[in-house]
Structure 1
């Protein structure tokens, strides 16, 4: 059992137990399981007292008060719900007298929800007793009344459904189907590249440029292609060519309205919920090799050191010469595969493609150094994806790290995004666009990482205040010191969490982590609506606004709604990201359900008063090693250093510590893996 061994940040600021009863805090409610909840605030994370949840639901922004019940940590009591996280949920339908009842599948939602007698939604959709449905919340439950819902969609009988994934889709309010008007519009769209070139005199024919797509092997939509050639001065001419979605999706058209509501594609473990109908994202707009396609192209000239000299932007027509994947490109760059591994269009010399890839890789290295010198902060990330068979059952895990192939594409996209943002910056009054903005982190957030970083021996004398002040070069040094050590993942995670989240704004306020004066998203209009906004603004700048249906009236309307649209894009992006991660956790837990009792090695990547979070070396799966599994003694929790210490033995558990564990149990529905010590 864990108990506090020192005062929390909250106690240090609000001295003594008497004041905790009168201080209201705002935070995000996290329900781990029935009867166990916490609220995450700027003052710290506090357990919710028994009976203190009231009408709050997991993910809600709530206002709480704190009170002590005994000598331990103050506990939270929900007073009001500020904003709701979920508008729908997945549940089982049944009859309750004259009412219909929907019982949530998510056991964390211990609430009653009814369908009123005059609501014919269940009958209209053919819902039967025991069917799984998506219920849309009309009235949230309170202390005195049950919640009221309407049946939004019948998913079917429980047999044959992947219930945990369906629950995630509904919980995050992710749209799974397109309306008939959008689908009808999509079916009537054709590429028509030759006709468009003839009709649009300002569109540039770049089909002679040798460009290629480089994507994961599983990719189906190709929205970016790259080209590169050496200049006479010893530099490079980099080409980034992006699918011209807005030529086909005009402002306020049925597809545009649906895309505006979705704001982005959601990538779940077993499916993609696209922003655009499949005919567009996988066919007409996709830069399929060997096919003429319309694009928006940015040609950037760089010197021999990788510094940008100039850039030009065009509405264009291009032809991708090869569909390459990261693994093949890495093998060719490393000399582990010959150029015959490059699947090129007939008549294209694979040696020329290999030379271009080497130029792109070298340019990528130079660009990383340029960004480092201007204060960009690069966090190392490892992406673990669960592999599934045809029936949706997990078969293994693919762990993807940054490689030369992924890096050369990433750096090319960063160059293009900055080049376009520089052209649009300062023109917001007549060119409404969505800029990607990242503010400098707060001193308090960065300061909170200092004790733990010292514990990991990653801070040097004099660096604490530099770190607290947000000096990006100090952060670079800490991350470089952590590279390859057991503290690498915890340090990256802590500092990343200390950062403010990048958001979309209708004005340019710069990007702290990239060290960029102006930044926007231009390179993925198939899957992000802000990129479509940027494309329309760029076309207006090029005198081609009518091509995107972006006339004076449309620009005026876009100007009016852009602030709200940016907020919506930021919020929906967070929801899609969270849903994707949660779906991976579900399948990861399913995978380890078949490995209960096996031993694994891992590293402590998180520490809370209730236990340690361990990340396995083999698959990057994370699970909880509960404090009760550490031994039969009291453990004091140090919030600053994020460590647990046994009071009887003095045994200390901390971040970065290597540990051998056994998979003790799994709960796939909640995406949870539990460990015990090996």
Structure 2
């Protein structure tokens, strides 16, 4: 399906060409919208760092640009942060001036605890405003934050403490899920006990839902300490840092036991995020932008805590779920109540809503006239989910593609430059700053429409990781060595003859069936198109004859009364009709749930290991470990894979 609305008015190609002809001039012009304490010596220094550094020689402060700058410009009374928690029933709003007071007081507390420029502060908090205040307060001091998703197991938290060696940990006493509380304080205490390098202090926010006992000599009460500085009116000026200094470390799972600490700098990060808010998301200062994610993930860093505030928009901190808080209409309620202009969430959230309310019967109950666009990222947005959202919401539904490592979109449909025609299944085109190419395993370009490795020609644009924390060689080995001169995305896909990208799978998810390289993503698209299927995942399982065979796992829509076996037969036929007998698709399994991370990514790799009878480790980010047992039980019951033989 192609949507040609506004296509003729798009300035995308002109802007992309402007960047391509003069990359340094392009980013210098974008940087002029921000405040700099000292201008740069070079827009891009190709000799610095692993592959070069942006805005070398410049000095700045991210907190100043996200908060102080707007207050100084007379916009202190504008809303900066809206907190909405259907789980606790609490709502709070903070203007830019109130946010400045909160952040300055918290920065004073951290300064009292010895935090100085360059120190690390680990943040272990749920979706509450204080999590954003903590990030901004650390940035204000010129220190480096590392947010760990709230509720991470003690061992995983300990590995991150040992790697970044924080002087202080800022934590909450608990997180609150729809059906349970997650006590953070015992997990934090256990992690510190395991860690080889102990933080000097913990600053702990007590939530009334879960009181805790302070550890004498180590723990400080967040609320009391912050209140004392607010009462005193303590002033904490923003510390000037080099644009190339780190703003934060965000850990992403590594293939070894050691997590990879993605580094984000200060200067390039601000420039790229501000550009993306206008060019890609089409948001203006003062508008309401809602990224329904978590501050523990990169989307939360970029589009809850930083980009909206750097632009001067209003951001929403939502402590809830797309379903169950209380029903599948909670997103619509938030949009109506707060006047949301644009929603950004994961496709899995919409699949959950569609599963609970397949006809969208709750949508007419809400006035969503403020909503102009929906953006999806984090997992491949299957065509069925996109079409459902287009039909029900009557706004542009934009799939876009990016990674923890890049911090903002590699490819998207830039609404702020004029919407391009939508091709369902494609995140559209490369954003200015990214020279995206598709190559074979030998590093040679492949023809349009041919599946290959998606890479980005160096240098990467501003905001992309310059390296991994204290691990330049690991950075080179993981991302740069395989295809010299390029950044390896580890995603596979193709580009059509109009430059539209199609991301089909992680390179690990390309399966080899009797010598044919096949994309599991293409099969998932077909399965998801069945009207009774809510969501699905396809993995390759070991087969002695063909090398690998695809196996599809399906969750059915609520209210489906037909026998699952009947739907499975229809799905097998669909895949064979759409992709062909070459796919050798014969295994369709109905399951109650799919195993996911807390951010909604389906754990296909772990499912594959279970099916193949290989050793596997419980993923640190899994939402509900019991689902893996359910997957194993279905495989065994149906006699599929090595799990059945165990």
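Key figures
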{"quantity": "Source structure (of 1, 2) for mean count of other Cβ atoms within 10 Å over residues 114-121, computed value 15.1", "calculated": "1"}
{"quantity": "Among 1, 2, which structure scores highest (criterion: mean count of other Cβ atoms within 10 Å over residues 106-113)", "calculated": "2"}
{"quantity": "Structures 1, 2, by FRET efficiency 1/(1 + (r/R0)^6) of positions 194 and 458 (r between Cβ atoms, R0 = 30 Å, to 0.05): label with the highest value", "calculated": "2"}
{"quantity": "Percent of Cα pairs over 28 Å apart, for residues 354-521 alone derived as 36 - corresponding label from 1, 2", "calculated": "1"}
{"quantity": "Which entry (1, 2) yields the derived value 77, 70, 50 for Cα extents along the principal axes in Å", "calculated": "1"}
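Read-outs: derived from the displayed coordinates by stated rules, not from any lab. Quantities reported herein were computed from a predicted structural model and do not represent experimental measurements. Cβ atoms are built from the backbone, for glycine too; each structure is taken alone.
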